[in-house]
Structure 1
Amino acid sequence: MKELESCEICPHRCRVNRNNGQAGRCRCDDKIKIALASIHEFEEPCISGKNGSGTVFFSNCNLNCLYCQNYEISQLGKGKEISVEELADIFISQQNKGVNNINLVTPTMYAFQIIEAIKIARKKRT
């Protein structure tokens, strides 16, 4: 993705070339990395509603919050790499489970890949 050649996706504006395997302050290159895709129920009724929220927890983060509750995911990069197509399939799977919404947790660094995954998912669903 051309936008990742001189990354300015977050306010840190690292300008690293993530397409060449360089990682910015967020510790991300051009690959998508997720820690978990699941259905989140009960904790936040206004978000999870009746059928739950289809959550996707993305690995890494550009914020580096001192007291992050997801430290292993956000700062240590716990998770697995997936393709844009696999992310699209996760979105479709969540929809097929009847979730009320899809909740993207720490998505900023992957915004361009997420946009592509949504395009793929829309084509597969029509």
Structure 2
Amino acid sequence: MLTDQVVADGSLRSVPAGAAFDVRIPWYRSLPYSCVEGLDVAIDGRRIDSGLLRMELGGEEYLLSELAPLHDRWWYVADAAAVTVPLAEPLAAGAHELDVTIHMRIPYIVESDVPLVMRERCVKTQTAQGASL
């Protein structure tokens, strides 16, 4: 629905642990953290193990696997979530292709007793900002 807004423009940055960028919820309503079903990330064609990704929501950092029980905490549509991608070295300065697919469960849209899981893919080339130490 809001595919082009999944990866926030100009948000790619180099961090000591690798890279980070901001994602936005691709829906018109806020959803609980538990509705994040998955996140697929590739940088310059290199797929990142989603089990290693961390998301910062509401000022706290989580592994994707830690979000499932958090049905009482809400990701608001106006808020970006920072995603940290572990790399052996900080991301080099310059242009990089981000390929991100976010999987969001929409709990109030149910078909055949199964909630809708929306998958939105966003591919953007962004210039990495310098490392913040």
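Read-outs throughout are calculated quantities, based only on the coordinates presented, and are distinct from any laboratory measurement. All values derive from a computational prediction rather than experimental measurement.
Among candidates 1, 2, the computation of helix-only ellipticity at 222 nm (-39500 (n - 2.57) for each DSSP H run of 4 or more, over all residues; to 500) that gave -8000 used structure 1.
For which of 1, 2 does relative contact order in percent (Cα under 8 Å, 6 or more apart), calculated from the coordinates, equal 36? Attributed to the structure labelled 2.
Of the structures labelled 1, 2, one was used to calculate Rg/Rh (Cα atoms, Kirkwood Rh), for residues 77-116 alone, giving 0.96. Name it. It was calculated from structure 1.
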